[in-house]
Structure P
Amino acid sequence: MKCIHVDNDRDLEIDTDGDALVLKSAGRKTGSVPLGNTERIILHGDTRIQARALAKIGSTGAGLIVMLGIKHEPTVFLPRAHHDASIRLGQYHAHTVHRLQEARLVLLAKWQSQVSAIEGALQHQPEYRLPLHAALRQLREVHPHLQTMSTLHAMMGWEGGCAEIYYQALSARLPPWAGFERRNRRPPKDPANVLMSLSYTLAQADAVMSAHQHGLDPDIGMLHALEFSRASLACDLIEPLRAPIDDWIVNQLQTGVFAAADFAQTDTACQMSKSARARFYQAWEAARPPWRALLDKECQARTNRWRAKPCVT
């Protein structure tokens, strides 16, 4: 399955011709892209899209992701819906009755991914062994505490403590020019956080589409509370993916895929250049398949688990 990425800072129009998308500028055709085997279309910039093109995209089952502004806020147009409503009934029941248990599973999976990422870094980057060993020791010390917690508030506090430990280890692995001290966003203020924000945004869009395709409601999470305009289940789903994505970002920065010159820094924000975004999307598509496969696996597991806890008898 392929992804079509359109990154445009000029006046561009997208139309359709048969089974292909047609790109036009100032009314003149500038290119075309076959829609066959397309899973996602990602749009950046000032682009107009004809209604018939939207209909054609929808008929293929592809998802459409529109990235807005320097914050890269995504608007996701979902592919065909899953029509088994009993799955969503089971999800609503789980949110009401089993939410604490489900939230603990999310946090355990996230903790394990953080530990695995640091263990992997120790094998490949032994020069950072002191901060990495310290982080591993602290994460293992706090691990048993999660099982004793009986409120979401306490569990979220535990998660915040783990994140602080984990980010200390991550900071040690990132090059100094990446400017990473802690997680920041909306907008990100350093190159590392720019890459993290864009990566997490794309992962969350994938999580929304995977949940939707498995018949789940992307807005009804377990760890993340219900909140207007937030896909809380998608937020839950990507928590265990953050550490593997961070590991990939470290590799991109250490191997020179991105450099300081690819980012423009101001007092309030940091932006990635258009040419760097093109390299980013190429690298992201190469790295993405196992992450999407994990999302699909987790959505299927939730579907099976929540069906086993029916809300009606």
Structure Q
Amino acid sequence: MKLLRLCFWIYKSRNLQLIAPAYISPASPFPPPAPPQPPPPVPFEPIPLADFGGGVRSSAVAASNGSKVFAGTGDGGGTKKDWWEYDPIANTWTQKTDFGGSARVYAVASAAQNGKIYLGLGGFMAPLNTDWWEYDPAGDSWTKKTDFPGAGRNTAVAAPANGKVYVGTGYGGAMLKDWWEYDPAGDSWTQKTDLPGDERRGAVAASINDKIYLGTGSAPGEDLKDLWEYDPTTDSWTQKTDLPGDTRRYAVAAATSKLYIGLGSNGAQLTDFWEYDPGSNSWTQKTDFGGGARRLAVAAAIASKVFVGTGYSTTKLKDWWRQV
């Protein structure tokens, strides 16, 4: 009997399954480690490109038709009327037909949505110019259009929106703040609502999504750093956040989906560059301009790229850069 009980105990013990109790970890007093973060974006470094084909130049104009940059006129050791095309793919300049009007400094130029470029106004001494010209890149030809009906002036601004070109501010015996719309289809001008800010010369303007952003410049007794948005559909102006950098005149501006403003002078010549985001009404400082401090330069944008060059530092300049 004892032997039988022993055999039964051995059999039962071999078929038992031992179950370990679950282990519950006590709560950690420390938060879990943060996931790894992507590296910060590397700032774009300006790239030197082929020098402007017309040689040293200040007080010139430039505009882009979306695939090429066109630049000319200005002071190049004498007043100029030459006209040049920059190809960003080939990084080359090609001389085109000279501007149809007289040689001049401090003019304005703007592309329009019809693919043409409009150039006019400017001059150094009275009488200042009021003539207005259309350049056709396809035909490499100039056509005189209806004169600007406002006062003759220099150091004004021009920018496109809604199929029109808008022109205003500048100096014409006094500083100005009037605002005009040019309709290429009708070859006609209409006066619009004045800029609410100070009268000024040497301001900048560029357009994003059919709104125009105008700012900086020189008002009577002071340089400026304000920024205004013009809506052509309502003929109204809205003040936006001031440029965080120094006040300035004779700066440059160009626009992609953002607005870029830089360079200029407020007694000292400047080299900083800034990006404005219309969606957030905020500014971000970018890498300083690669070519050094200057005023009276030109700038133009193609797609997401911004090109800047020429101008005056201690001498007239001819360098050309991709800044953004």
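Matching task: 18 is the computed value of relative contact order in percent (Cα under 8 Å, 6 or more apart). Pick the structure from P, Q.
P
One of P, Q was used to compute percent of Cα pairs over 14 Å apart, for residues 218-289 alone, and the answer was 62. Which one was it?
Traced to structure Q.
Please state which of the structures P, Q yields 19.1 when mean count of other Cβ atoms within 10 Å over residues 130-137 is computed from it.
Working through the options, I get structure Q.
Any idea which of P, Q comes out highest on distance in nm of label points 7 Å out along Cα→Cβ at positions 34 and 50?
Answer by largest value of distance in nm of label points 7 Å out along Cα→Cβ at positions 34 and 50: Q.
One of P, Q was used to compute FRET efficiency 1/(1 + (r/R0)^6) of positions 154 and 170 (r between Cβ atoms, R0 = 25 Å, to 0.05), and the answer was 1.00. Which one was it?
Of the options listed, only Q reproduces it.
For semi-axes √(5λ) of the Cα gyration tensor in Å, the calculated result is 63, 22, 20, so let me know which of P, Q that is.
So the calculation was done on Q.
Thinking of P, Q, which structure, once helix-only ellipticity at 222 nm (-39500 (n - 2.57) for each DSSP H run of 4 or more, over all residues; to 500) is computed, gives back -1500?
Structure of origin is Q.
Any read-out appearing in this document is the output of simple, stated calculations on the displayed coordinates, not a laboratory observation. Remember, it's a predicted structure, so these values are computed and weren't measured experimentally. Cβ atoms are built from the backbone, for glycine too; each structure is taken alone.
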